[in-house]
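Asker: Structures follow.
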Structure 1
Amino acid sequence: MSQPAWERLRAADHRPLLVAGIRRAEVSRLRVVDGDLPDHGGATVFDAWMVGTGVVVRAASVEEVEVTPWEIRAGGLVVERSDGRLEALLAGAGPVIGEGELERQACACRGISVDAAYRTIAAGWETVDAVKRATRIGFGPCQGRRCVPWLADRLELHPDDPLAQITPRPPLVPVPISVLAAFAD
């Protein structure tokens, strides 16, 4: 992994993206490693949902400014080195793994101070999701990967506790509108 998942679906120099047609595939098992599909051009997963006993995964790969969107139907997933978000999205709940300690900002992406988080907790908000909604913590480009574990720790909640989680919603990583437009019917 050369860069965080939330940085993977854009051109390195911020040029506009050129999106190709959707590539579709059906596989019995789909391998996902650190949010990417190594067997499908290293595409980064940004959405997934269950269909019957299988799963549909949407992903995209970026090479310079050229984007290849993927829609893959799979009988099952083999997930390695996950932060837990894909599994949580598919299951409707589950722990999100995170590491690292923030210093003066509770949410570096949105610039939310530790003080704002502590004031919200002191006002009686007791869950990660409640504090998120009251402060905007977890709404930034990393989608809570940095701040949710920190916040759960401050609320003295175990990472596996449902109260330590935020409600998973797609997209799993920020997706340029040009990539989403490729999937418009």
Structure 2
Amino acid sequence: MSDLFKRIKWSTLLSAVLTLVIGIFLLVRPDAAVVTISLIVGWMLLISGVVSAVLFFAGKTFGFAYLNIILGVIGIALGLWIVIDPAFIANFIMVLLGILMLVHGAVDLQSSFELKKIGGRRWGLDMVFALITMALGVLVIFLHFKAAELIMVLCGISLILDSVTDFIIVIRLARAQRAARKLEQ
């Protein structure tokens, strides 16, 4: 039982420290975090594209061989583009997110009007939330890089809070371990 407590305590402590370090990095340098994540995605696409192309030309593909080379070329092209311009992926994803928010808000706005037609209650509140969603979508589209940085800051805060709870768990595990040792004696 004591060995189990030790392993849980140390793995939780390690997790807490790593989470804290990553959280602080995201909070202090959200711009660098966006670029780092973009570079990781770019290199993954580039490597998987090269592997797909090599497998195709080596005759090691199964099934839809031409699909492998097409996906390989797309992976290489996107990977190179992202590695050369890492801000691209973050901007692209944020613009897509903004468009999705705008469209979702428009659908919700239409739904609120339909709710009003059939005599539904609180349709006005639905309309307000739809308009807020649309406004936030427009903001994300026009301030896409700042939106990506804000998401990194929020992730950093979340990770720091998670590490604090992990440290609390470690303290409680240590207390429980001491209590278990006393009971064994």
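Asker: Here percent of Cα pairs over 15 Å apart, for residues 67-130 alone has been calculated and equals 66, so which of 1, 2 was it run on?
Answerer: The structure behind it is 2.
Asker: Then there's this: Matching task: -5000 is the computed value of helix-only ellipticity at 222 nm (-39500 (n - 2.57) for each DSSP H run of 4 or more, over all residues; to 500). Pick the structure from 1, 2.
Answerer: 1
Asker: Continuing with this model, one more query. Looking just at mean count of other Cβ atoms within 10 Å over residues 19-26, which of the labels 1, 2 belongs to the structure with the highest value?
Answerer: 2
Asker: Given that P(r) over Cα pairs in 10 Å bins from 0, in percent, derived from a single structure, equals 9, 35, 32, 19, 5, 0, which label among 1, 2 identifies that structure?
Answerer: It must be structure 1, since only it matches.
Asker: A further question follows. If you rank structures 1, 2 by relative contact order in percent (Cα under 8 Å, 6 or more apart), which sits at the top with the largest value?
Answerer: Structure 2 comes out on top.
Asker: For which of 1, 2 does FRET efficiency 1/(1 + (r/R0)^6) of positions 27 and 75 (r between Cβ atoms, R0 = 30 Å, to 0.05), calculated from the coordinates, equal 1.00?
Answerer: Only structure 1 yields this read-out.
Asker: Identify which of structures 1, 2 gives the largest calculated value of distance in nm of label points 7 Å out along Cα→Cβ at positions 91 and 163.
Answerer: Evaluating distance in nm of label points 7 Å out along Cα→Cβ at positions 91 and 163 on every structure, the highest lands on 2.
Each value in this text was obtained by applying a stated rule to the coordinates, not by laboratory testing. These numbers were taken from a predicted model, which means no experiment stands behind them. Cβ atoms are built from the backbone, for glycine too; each structure is taken alone.
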